[in-house]
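Structures given as structure tokens follow.
Since every read-out is calculated from the coordinates, none of them should be taken as a lab result. Quick caveat: nothing in here was measured; it's all calculated off a predicted structure. Cβ atoms are built from the backbone, for glycine too; each structure is taken alone.
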Structure I
Amino acid sequence: MHSFHYQNGSLHCEDVDLAGLADEHGTPAYVYSATTIRDHYRRLDQALAGLDHGIEYAVKANSNLSVLKLLVDEGSGFDIVSGGELRRVIEAGGDPGKCTFAGVGKTREEIEYAIEKQIYCFNAESEEEVVFIDQVAGEMGKVAPVAFRVNPNVDAKTHKYISTGKSENKFGVDFEVIDAAYERASKLVNISLRGLQMHIGSQLTSLQPLIEAVEKVTPLAVRLKEAYGIEFFSIGGGVGIVYDPALESGKPDWWAAQEEEHKPLTIEQYAEGVMPVLKESGLKILLEPGRYIVGNAGVLLTRCLYEKKGSAKTFRIVDAGMNDLIRPALYEGHHEIVPLNEPTGSSSSVDVVGPVCETGDFFCQSRELPDFVPGEAIALLSAGAYGFVMASNYNSRGLPVEILVEGAEARVIRPRQTIEDILASEKAAL
């Protein structure tokens, strides 16, 4: 579900005309639907109602304070991967005691900050990390709560850059040695073993790899509960979204041909698949969704600057670039592209490219798209996750404006960055 639809011939986010936002605030611009974010959180929570569970939203997917505040108000916990993300959660009113701290390279400063703020648990990626946390906690006169991340060596069958559950990935402790790791950690004076965590990868569109991992790791979690009294088993995040328009007025003809290869994994299928095994564990089950909550809640608005017709291809050049949305260049990520004016039926095969001086600066290649002309604004759909958070100032381009829509109200939740903003700290050093 999402709240982007054509109304009176113009694409809307909830009750707000996106063409009007593009005119008022300029492009590129990220626009998020508050209703969609809340709906996705609630659907996941309700689907797991028969299970003792907690939702830890993955802050790295979209860390804007206003987005985090929506989830704080829903009662969400948070999965963080840096001290900066913990600070963001606190600034948004979140409870550090509902935060789990993941990531393979936590620094002393981050560990000290997290212990001081009394986070719920560190999800540790190695025995060496746990020894270091024990040392830091001891120096502070504290006991730090820790869970190991186990690597179940299960192929998530997703893009190689977002697969994390294989033995060749940098994440977690190998399944074959995890029991021994817990045994050694149990002897550390300043460590409290609180749980077990796993995560096999992002953008899962098939349930089978997750079921395989859950069935493999749940008996381990039960053993650890009996041996060390752990409280929770986190099965990670990774539920994929479908990067398609799914507009309320009906899917356009140009989508139908691709639909079979982009079928969604519904949250109901996800819950039905994992709940039977997890219920038997007797542990609280934590989930770490990111993309599922915010991915389809956002779009990137951009305006067509030129059309360039070559001997082999037609290029539509837009004012957003790979510095604004890097997913297509980095992950070969797919985003549906639609005009803000409802398509009339005519289409053509084009490359939609940005202004950045890189061959990889494109949003699609040789794709049949509804026609749009220079001066017209378009929307890149499903851009709410791993969009703005991965944006950069490459080519000295300012970061886009971010806008949150609630019903008929649209408000700027981060202003557009100017060149003066970019240069300010450097000019001070001249």
Structure II
Amino acid sequence: MTASTLPGHPFIAYREGELCVEQVPLASLAANHGTPLFVYSKAAMLSALAAYQRGFAGRQAQICYAMKANSSLAVLQVFAQAGCGFDIVSAGELARVLAAGGDPAKVIFSGVGKTRAEMKQALQVGIGCFNVESTAELDVLSEVASAMGRQAPVSLRVNPNVDPKTHPYISTGLKGNKFGVAHEDAVPIYLHAASLPGLKVVGIDCHIGSQITEVTPYLDAMDRVLDLVTEIEAAGVPIHHIDFGGGLGINYNGDTPPEADALWAQLLAKLDARGFGERQLMIEPGRSLVGNAGVCLSEVLYLKPGEQKNFCIIDAAMNDLPRPAMYQAFHHITPLQLREGAQVVYDVVGPVCESGDWIGRDRALNVQPGDVLAVLSAGAYCMSMASNYNSRGRAAEILVDGAQVHLIRERESVFDTFQLEHLPA
């Protein structure tokens, strides 16, 4: 059988003209489970993880999957069983980690707005570390921990003011971003943290953004963080682990991010050269582990020619695939079965009642109503940000493992979308 893989998607290929994920034809999944439908490749996720594992071979390092990228329980289970920890930003995400079999001792709790209740829950289950993002949060966390008779392990998220050269909505390491504490304020804040009875300082954290495709921002951020570690320890506060965050990009549209092992070869060389090679390391990849492992299948409903634009109207929408509407993001769109004949340029749009409900602009396609399209690179920040806008139920999800097919989330019914609501008597 002849096969032709898609660039950046080694586990997605046309076989005899039919698009498959691993060994499973996607047309059969659409026929059996309906559309819109998210399909994930387990092999693709583990292959992406393996690049990080190769990069850290022989090092003291913990890979914590940043689960906001995709929080489906079966996806979390894949990474838990592979030895990963988890980077969380809410108590809801913590509950999902535990439900999927994750180890709470390998959990890092990030985010600028942790509540007292969330802090208490995390302390009760014994998470590995809180990434704290303000002096006010330090004070509250110390109060909560002291009231429980505990000490909370903390790392300060330091904002290095490094430009990640990415979309402004997903940049997190500049002075104008809401995340972290200012680089120049870090030493006195560390001294304050060390003085609080409910806290135990264990590390330092830095995360500069997402969908980063260049090495230079990482190298710049590492230099600034290592300078700080030297200053903080000179002031009398030991730093046990260094957390360099995540943010490595994927190939959406000809993007050329470095491979994870190649990136970390350069970063570890700098770490060694500066005398920090024996430190415990933490990293928090998300998109780079799951982004290109997923596709979203969607049926073509109508073809609508126009004077200025032709529209291909599909049954997936901005509530299923929010990235184009939010970030003007690009996703490749390809039919499940290739057809001979001329292509027409379409805007691929959904049925939601918004002009911003588009999935792809100016795409050359040869399709007919009833055909099914695959929206690629849909494994990250799609289902995790999906909504019920226009009272649309969220899509079903499938995990493919070789030739095995697992339904990992059932499609939401209309009833599911309002079963928690009540009419006044």
Legend entry - Read-out Rg and Dmax of the Cα atoms in Å, for residues 284-371 alone, computed value 15.3, 60, structure in I, II: I
Legend entry - With distance in nm of label points 7 Å out along Cα→Cβ at positions 52 and 380 derived as 4.4, matching label from I, II: I
Inset, instruction - Figure out for me which of the structures I, II the number 67, 57, 42 belongs to, where Cα extents along the principal axes in Å was derived from the coordinates. - result: I
